[in-house]
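Several structures are given next for inspection.
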Structure I
Amino acid sequence: MSKKIFIKTFGCQMNEYDSNRILDLVKQIGYEKTNIKTDANCYLLNTCHIRDKAKEKVYHEIGRVKKEFKKLQNQS
């Protein structure tokens, strides 16, 4: 079974670049990208902490992810 990573990017084009770089690096240690959150072994949120709107979106996403994964754990 391969390791899968889900990357969600908030903010500017530089953040998109950084997310692609991270993907390139984790591929070297056996990860492949997935677009399905629940298939991921690793869930990465990438944002710029300078931009308040992007920062707030990440905090909300963390809450959603926490609820989703707790729900999945309870189903197991």
Structure II
Amino acid sequence: MSVLELTNDQVLSLMRQLPSARKREALLALAEEAETRHEERMRLAEAQLRRQCAERGLDWDRMSENQREEFVDRLLHED
């Protein structure tokens, strides 16, 4: 099966040619895909934070929101 490669400009040009209803469908599909990827990244990030906590003897689930923010801030500023 051949794969057609298009530039971003070509894709946008094709999208602009679609009827309004089809444009809406395409945009909704893209937004749904982006949301799914975002949720997956958030789950991965939370799992990594839980692991970092456990390695330091902390329990992510028992931490307050403020404690979590402080923990993340400390992680970001570690040398």
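Just so it is clear, none of the values below were taken in a lab; they were calculated from the coordinates. Keep in mind the model is a prediction, meaning the values are calculated, not measured. Cβ atoms are built from the backbone, for glycine too; each structure is taken alone.
Below are the figures for this structure:
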quantity	calculated
Origin of the value 1.81, where Cα Rg over 2.2 N^0.38 Å was derived from one of I, II	II
Distance in nm of label points 7 Å out along Cα→Cβ at positions 10 and 66 - highest-scoring structure of I, II	II
For -25000 (helix-only ellipticity at 222 nm (-39500 (n - 2.57) for each DSSP H run of 4 or more, over all residues; to 500), calculated) the corresponding structure among I, II	II
Structure with the greatest value (metric distance in nm of label points 7 Å out along Cα→Cβ at positions 2 and 58, set I, II)	II
